[in-house]
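Structures are listed in the sections that come next.
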Structure 1
Amino acid sequence: MRVLITDGNERAALAVTRALGREQVEVIVGAETERSLAGSSRYCSQRFVYPSPFKEPERYVTRLMEMVQAQHVDAVFPISDIAMHVIGPERAHLERHTRIPAPPAEVFQEISDKYRLMQRAVVDGVGIPETIFVPEGNLDRVIEAIAGYPVVVKPGCSLVKDGRQWKKTSVCYAESREELRRAYRDKPYLQSPSLIQQRVIGEGQGLFVLMQEGIPLGMFAHRRLRERPPSGGVSVLRESIALPKSMVEATLTLLQRVKWHGVAMVEFKVDKDSQRPLLMEINGRFWGSLQLAVDAGVNFPLMLLNMAMGKAETLPENGYRIGVRSRWLLGDLDQLLMRLMKCDDALNLPPGAPSKLQSLKAFCRFWDRDMFYEVEDFDDPGPSRFEILRYVKLA
């Protein structure tokens, strides 16, 4: 079996490479650079370079097609949002030669659009943060309805098309009305539909799912213990938990309606006061903390490949180990340095956040029961060496 994956510098790509390679699947890793994180793994059978999907999407797809045909690839796994956006409209051409176990382009775009997703969640009775919808970026129409600050400003989409190229957007905080107006003035992508939400204080939790035309084949739940930046972002330490019934129901409500096909991560925050899970977003592709699920006993990449090849298998409910932890060490180091070098206000930390000393002590707990490291692996040291060298150079 031969699988081509994109985005070799993503940690999810490394998790896929190891998970499939250890099952004797040949993994071809593509990236914008000759060397990459996943490409440094002993489980990578071949590497190749492609043009930037952001700047040259047409040439990017052409390069993928060349590799698919030349290497007789059985399946293609797009790893990132940009890969999903660019490959989606062209999948009919690719699927003449291979399989792409992913939803139709229009379904992916609908789920990835936070503006439309939150509107659908309201209709379906799924809990969301207190939200003001800003159609076409017309802030003046809604600004008087904002009850208090700070607020979180979210573009409807994490990627937007500018001519023939793609550009990233970003979430930001506004501590006052003046900061909010400045954000809408300085960020052109906020002239499209966007969201203004009250900040939710609480623990981040999420469901990893695999579905076949809306039928769930596997579900896995986790909670975030530390994030980079410390105020909330990419998880650097996370733990497997039992499936929360309310989150499972919300996830099925949202994804079964569109007959979701493939993998997704549905992200929630559990409000500290009400203990109610509130929907944050849905990532309709492999997620950064994928290695946690694999370490806990759920090989989502292999399950996805089997589904693509017509051999779908179903994971029993809570069919994984609870209490398993996965740590991205260099990401954790980054969040610690931020915590030590910046004040609480500069980091937008919520009330009750750990002190600098508490953060340092927590970081120094390197060996715990059921603790796994996401990149560091004695069996496969290449990616860790590559990441450290890259980190030092960037630093």
Structure 2
Amino acid sequence: MRARYAAILVGAIFLAGCSGASGRMGTIKVGWTGALTGDNADWGQSEFNTIKMSFDDIDTKGGIEIGGKAYRLVLVSYDDHGDAGAATEAAKKLTASDHVTAILGPMFSREAIPVSQVIDAASTPCIATTATNPSVTVVDNRVNPFMFRACYIDPYQGQVAAAYAYKRLGARKAAILMKTDDAYSSGLGDFFNENFKWLGGNIVASLGFKGDDVDFRTQLSLIKTARPDVIFVPVFDKQIALIAKQARRMGISTVMMGGDGWPSSNLLAMAGNALEGCYYVNHLDFDDPAVQGYKDAYRQAFGKDPEMPGYLAHDAVLMLVDALKRAQSLEGAKIAQALESCDIQGITGRIKIGKATHNPEGKEAAILKIEGDRFVFQEKFAASPQK
């Protein structure tokens, strides 16, 4: 399995024929922080498994050659439970105590935004996986020289969602229900709001909730009265399952739409048929032939399909290895400089990093529809920028 998987991982980035066994290799410590426990443990476990599997295969192929010496990648990981404070403390340990060369993750914007301050101070390059809020890499028009990401950002995701709702679904009235104390949810809701109105649509309700709320009937009653054509709900799987079931019990049959926080292996079991016919924006089509090699290898190794963050973690590894090989250095500044000129083909699409933003430029989004027990790919969709 490993040899076959290594070929899947874009074999050109690996060093074929490095001399020496693993015991005689140097080591490059790479940090990871993510949720191995808590509500998002399934996502975090998928990232962790993917990175570890990738590193093992790189080692099997002979490692990475830097300055004429072969190195193996060693993962140093911390369970942050999906909590911003724990992620920040983990980043401090990784940089100050573990002295990692680079960090992969965190998953969530609420974690990655404070973590970006830690890695900036430590001059340690970091590649966020699924953190889509713009402030992860750019704050007050200043790009963090050491912070990068493998995913597209919320302004673009919100733009795609709004354009698809308006142009493909024919929606002219939209409601938004978001978690206001979460940077991902509130940011994505705001970007949908802005773009839907720019297209000529009307936002008839924009409502929020906080913390771990489980009763959404007050907000849903107001949305029902507003009679929208579509309800945009940029939250994660457990929350959309609760919201959708409560909405359907209240007689709200309106199509719902979400972002990349929806898809998980547990979503349909939790939501039942409450999300039938609803849509979400994702980073990829899970049935795309380009992802099947990784997907099959993951299933063989762990007995189940990877979650969405696993695919982006796979591409974050590609980005890091590509940068290490081109930098030919273990210095953080030189690795970051190489990441700024990253232009590779990942399984989630082409990753061409913009120097002014440290985000992938021009990455298409995938639109998927929930039909029965399946996420059915509709189309690759790119929205036109506002003028």
Structure 3
Amino acid sequence: MDPIVGDEYSAFREEVRTWLAEHLVGEFYDHRGVGSPTDDTAWDMRLAWERELSEGNWLGLTWPVEYGGRGAGLAEEIVFEYEYARAAAPARVNTQALELLGPTLLAHGSEEQKRRFLPRILAVEQMWGQGFSEPGAGSDLAAVRTRAVLGDGEWHIDGQKVWTTFGDRADWLYVLCRTDADASLRHRGLTLLLVPVDQPGVEIRPIENIARSAEFSECFFNDARTTEDMVVGGVGNGWMVVMSTLSRERGSALMPMQLSVEREVAELVGVARDSGALGDRRMRQRLVDALIGVHIMRATNLRVVSDLLDARSSGGATTAAATVSKLSASTHHQRLGELAVEILGAEAIFGSDDRAENARKLFLLSRAETIYGGTSEIQRNIIAERVLGLPR
């Protein structure tokens, strides 16, 4: 099921397919499906592929032309993402900038910030990392303690951030800081700052995840500096700005995941057939449940697409589907990983072929999906209180 149908998009869809067929060749073709937002495999190749996309003007499709984008509509962006996923093109590396920071700057950044940073992001000249979570302030971002004090035209930053995705690759960080320690409410004393990494006051230490990928880092700020104009959305408005960023992370940014999960389920059915696991009635039922989960994910994503299109045309906000999408997708993907290693058994641990490696990565990398981007517990609270209207 294609989320965007109609003759008006057929020419654009064909343009995307043709370009991918002509450019997803050679080393890029050999690395189809490689990497993810949590996997740094084949980083240099994926960086080269992203620059190929940039030259084709496929990055930032909906961004205004004056900042380097195409000025396309949301429907075209969705068409592109689905065709990209169908072609199993390598995972893009600068998703923090393209999917999160860029839209945040477009919505809340100053004109100077937009003209300075957005074209460099689209040209793949600048990598970004997110400085939100801290020890003791993960899902509860209002508890952040990293401080920023303004003096002599610069912000002086002290504190620590953790779980910064691909932080060791970043040239800049967008950092949520406490700029008013005396604010009556925790949310009101926060400000989002843009901070350059290449300076003595910033130390970044990579953290190896369970799948042996340097997925994220911890960042230490010791009188790190950034200029006074590097505030996004105004001093004290950090909470509002960050919530708009996270709504993007928990909404449309999840849509391309659907087709990759569909491929994983199809591959898993083939593995089960080859291994004889289909002879087990219980295993057949679990595979059926996995297929049902994919259909649920697809239906939820179609709702998200519909909500996004309606919100874009009316100027409103997205509805409950975007909130539910993250919770259902991460939970389903985690169960799929468990099923993959159960079907392969000992081969999932000791095997060296692609299917064993894929099963291991699926199982290990999916363990964190119910944590990052907002834990499942927090997501259920949000759904209960803000969607269903239940008491705290």
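1, 2, 3: which one has helix-only ellipticity at 222 nm (-39500 (n - 2.57) for each DSSP H run of 4 or more, over all residues; to 500), as calculated, at -14500? Answer by label: 3. The value 19.0 for mean count of other Cβ atoms within 10 Å over residues 29-36 was derived from one model only; which of 1, 2, 3 is it? This figure was derived from 1. The maximum of mean projected area of the Cα convex hull in nm² over structures 1, 2, 3, that is, the highest value, falls on 3.
Computed from the coordinates by the stated procedures, all read-outs in this text should not be read as laboratory data. This one's a predicted model, so the numbers in the text were calculated from it and none came from an experiment. Cβ atoms are built from the backbone, for glycine too; each structure is taken alone.
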